[in-house]
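No lab work stands behind these numbers, since they all come straight from the coordinates. Please read these numbers as outputs of a predicted model, since none were measured by experiment.
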Structure I
Amino acid sequence: MKIGIDCRMYSPAFTGIGRYVLELTENLFKLDKQNEYVLFFNNPEYKYFKPPNERVKKVLVDAGHYSFAEQTTFLKKLNKEKLDLMHFTHFNAPLLYNKPFIVTIHDLTLTLFPGQKMTNFTHRMAYHAVIKHAVKKAKHVIAVSNNTKNDLGKFLKADTNKVSVVYEGIAPEFKPIKGHKLELVRGKYDIQKPFLLYTGVFRSHKNLVNLVKAFAVIRKNYKLDIQLVITGREDKYYPEVKNTIEQLGLQNEIVMPGLVPEEDLISLYSTATIYVFPSLYEGFGLPPLEAMQCGTPVVCSNASCMPEVCGDAVLFFNPNDLSDIAEKVHTLYKDKNLQKKLIKKGLEHVQKFSWEKMAKETLKLYNSVA
């Protein structure tokens, strides 16, 4: 077969989806010795991607998501390749593309938590039109969790018989780090005390305001002299996080280093006392699993797909209850035996997830759909 893959988000810099596309393609090319692949890129990823063999071709699209070029230029380049099957790795498929395709739906965040980015009526209409079209017209849909599959049926009235759940994986680079590296990363980001860690994007559904407020409760009620490290690029559409930190006078106790390199991120996971994930909604929720694989105990929201993905390897809290968040963090912080128990369970639990397994299951779907 000649299979196309939308790689316009190919890059770890695109956080979850970028990692998904990168790992999907890398693992497919190791597994599949028969099919041909055409990868559709934007720049700069197009420039630095080197096809691993003669069965892999790259095509420059340079069409942003929701753009006019996505509906015209991208469509022309898709049709020109005469593909047997196209895989849209995000829901942004050109509306007039009529050849067989499958689509991966990572979550319905913009449906349930549109945020301030989606206040524009035109953008909202475009989003709803594109995602509904992709789910309806696709030969098959990949959901990254059962929670996402259920949401597709509930909110988009999707035919769940054509939806398969394929879990994401964790990169092997995420592993416990010891020694001098940990001191270096603490010094680099001016971390002077034991600390709680959050990694991810700044969006309203990530519930960071409640995390900051719960952190204030932890320091006041439980007298814990600790810091909170929040990594990720600050979002101008979500100023509430910084405003809340300033209102509570926590500027000296909360470290916000921005988007950190992956090497530093692994060291931060490894040296954090506890990883905290307060999200209200996720499609899969990769960061808690990355923390587990780095040997860090996790306290986590009990919302959305998190119980499905994290199993019994974390301590859950109600993300809407500040006192519950604070209590669970305090419980885990003080109980060294519980920390050891969750670390052991976490390292066992993450063995269920791998990018190679994800690619194998995706390749099986390619073959069955075509």
Structure II
Amino acid sequence: MKFTRLGTVSIIAMTSALALTGCVPTDLSDASGPSGTIIGAGASSQQAAQEAWVRGFQLANVAATVEYDPIGSGGGRDTFIGGGAVFAASDRAFKVEEIAEADFVSCVPGTGILEIPAYISPIAIIFNLEGIDSLNLDAETIAGIFTGEIDQWDDAAITEQNPTVELPSLNITAVHRADDSGTTANFTDYLSGAAPDAWTSGSIEKWPLEFGGEAAPQTSGVVDAVTNGTGTIGYADASRAGDLGTVAVKVGDEYVSYSAEAAAAIVDVSPFGEGRGDTDFAVDIDRASTASGVYPVVLISYLIACNEYASTDRLDVITGYLNYVISPEGQQAAAASAGSAPISDSLYEKALAAVAAMK
């Protein structure tokens, strides 16, 4: 398992350094606050943010340990259902029918779950073409590329939107996730909402085999495949785009490049989903919005926990960690590390009340 954590040696080293300033106790046995170890699992897109959250939380709570396994959204949800993790991270919320049917081992039956959209980030459409850093593309063209209908970089659908770019006569290799992926679910949800005639497969976590292309595991695999290929294109959490070329997507009459601000803007104009519990803050993203300055290829990644745990042994660690993640300090740590957009004040107040009510 690929745990993201700060081990005892690291914590002791940081604590010793801070003790010189009188900020923390030098004796860990005297440290107040939550203690114990909790395990979470899920979205690889959250990895950079989780690393920042783990560092910040453990620095302030030296007796607590958080381990995070970035196995992917589907794996995280399954592990949480089975009780192998006390919290999950997922690039899509549980569906209403999934919640009704699932037997959440760690939760008291019938008490429901908490879903907080704690990580808001643009999904970058990344490509590798020598000498080209940015392209303008509309949703129909993006869908055509990923279904294989458009397979040459100098296709008229691309060149007409990029008249000043010298595009090569080169095959397009579209790279997609091989595993069940919340990033894929969000990307295909965008295609389905913004280009329903060109993308008819709906919002799906598992890539359709009939579209071909190159499959790669997890976010890192997609980024590596695009980076090491020629004429490649893929999709990944924007924090992992690096030096690759990126696409500005057409929204209304303008092309919008990804940014944390543009990602936050689409969330602000989107409602919560229907038919959910009071602590289920799943967002129904308006992918077809034409509002100025919004970036609709956005990933909202959720932290998922029990409203009431069957065992309360580590409840103080769980609630302490969730409180740190959603706090302005935690959200700023993720923004600095992963380029995500902080949640709004109103959402923070709702999430804070939900965490306070956990048992």
Query raised in the report: One of I, II was used to compute volume of the Cα convex hull per residue in Å³, for residues 171-250 alone, and the answer was 127. Which one was it?
Result: I
Requested in this report: Figure out for me which of the structures I, II the number -13000 belongs to, where helix-only ellipticity at 222 nm (-39500 (n - 2.57) for each DSSP H run of 4 or more, over all residues; to 500) was derived from the coordinates.
Outcome: I
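Hey, relative contact order in percent (Cα under 8 Å, 6 or more apart) derived from one of I, II reads 24; which structure? Please report the intermediate quantities before stating the final value.
Numbers: I: 16; II: 24.
Structure II accounts for this read-out.
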